[in-house]
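For reference, the structures are reproduced in the following blocks.
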Structure 1
Amino acid sequence: MRALLMQFTRFGVVGLGGLVVDVAVFNILRMTVLDPSEVVGGSIIAKVISTGLAIVANWLGNRYWTFRHERRRELFREGFEFVLVSVAGSLIGVACLWFSHYVLGFTSVLADNIAGNVVGLALGTAFRFVFYRLWVFRPDRGTPVVARIREPAAVDADAA
């Protein structure tokens, strides 16, 4: 349980870095070259670009830190699977943004950020952690890059 908690904590730290990339790029694009009042679908395009950059940052962080003991030699397969799960998770965020912006009519910067970067991010994060852990970085799939670190066997106090 402790190892899972540490892994989840690392995942959260990496995700926080990805969030900074995502939110910063999204807002810079939305307020400049992809202003929705000037570019049709500007919010959606900005979200797709910012999420793509965040996916790259997250893959590097998760591969080399969070799941470093589970990563595999099959770099391209692992990378492809990571992108697949990340895109599926990001579509959750884009869907939340689309629903809020185009169905509910909430078009302010604040509403777009709440829909895409709070609600969508929370739902997408839960989805991604589960699928990264159970599929992408599953230790029994493929050839590991590093040998798994084994926890020391518990010493029985009565036997001593």
Structure 2
Amino acid sequence: MRPIRTAARALIIHEGKLLTIKMRDGSGIFYILPGGGQRHGETLKDSLMRECLEEIGTAVEVGELLYVREYIGKNHDFAHAHRAFHQVENVFECRLLDPADIGNGSEHDKKQIGLEWIELGRIDDCRFLPDVIKPYFTEDGFLIHTNYLGDVN
């Protein structure tokens, strides 16, 4: 049995756009929030600051916890590849210390091919994961009414 992985992700909105990690798999292009797995001995906030440096190449200020999402791979579309994967993802509101500093990080995810700012009004037009949070984006930002989303993708 594999252990449950904990992760932290950054929800960064600047000037009406969401900062995303642009990924490519066998189905094409998709987008996710920056962040990743927590290491032993790291707080979630420390983990998120490290992951952002690795993926987006700049420091972030970590704000409030917005929601918690579980992902149990065997229950979703990617079951063939994620059958034994279970992650608890903690998503924080974050702010870029210097938006102009975004660039190539030191360590990218396997499927990462770049970064992309997506206009909030265009989120529904993109293959953005997890899909379940799309309705919480507004023209002005992000408004969620629950802290725990459950096992969703």
If relative contact order in percent (Cα under 8 Å, 6 or more apart) is calculated from each of 1, 2, which structure is the one that comes out at 32? 2
With helix-only ellipticity at 222 nm (-39500 (n - 2.57) for each DSSP H run of 4 or more, over all residues; to 500) coming out at -19500, pick the structure among 1, 2 it was computed from. 1
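By the measure FRET efficiency 1/(1 + (r/R0)^6) of positions 2 and 138 (r between Cβ atoms, R0 = 30 Å, to 0.05), tell me the structure among 1, 2 with the highest figure.
Comparing 1, 2 by FRET efficiency 1/(1 + (r/R0)^6) of positions 2 and 138 (r between Cβ atoms, R0 = 30 Å, to 0.05), the maximum is at 1.
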Could you tell me which structure in 1, 2 was used to calculate log10 I(q)/I(0) by the Debye sum over Cα atoms at q = 0.14, 0.24, 0.30 Å⁻¹, for residues 10-57 alone as -0.33, -0.74, -0.97? 1
Suppose Rg and Dmax of the Cα atoms in Å works out to 14.6, 44; of 1, 2, which structure was it derived from? 2
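Since every read-out is calculated from the coordinates, none of them should be taken as a lab result. On a predicted model such as this, the values are computed, not experimentally measured, just so you know. Cβ atoms are built from the backbone, for glycine too; each structure is taken alone.
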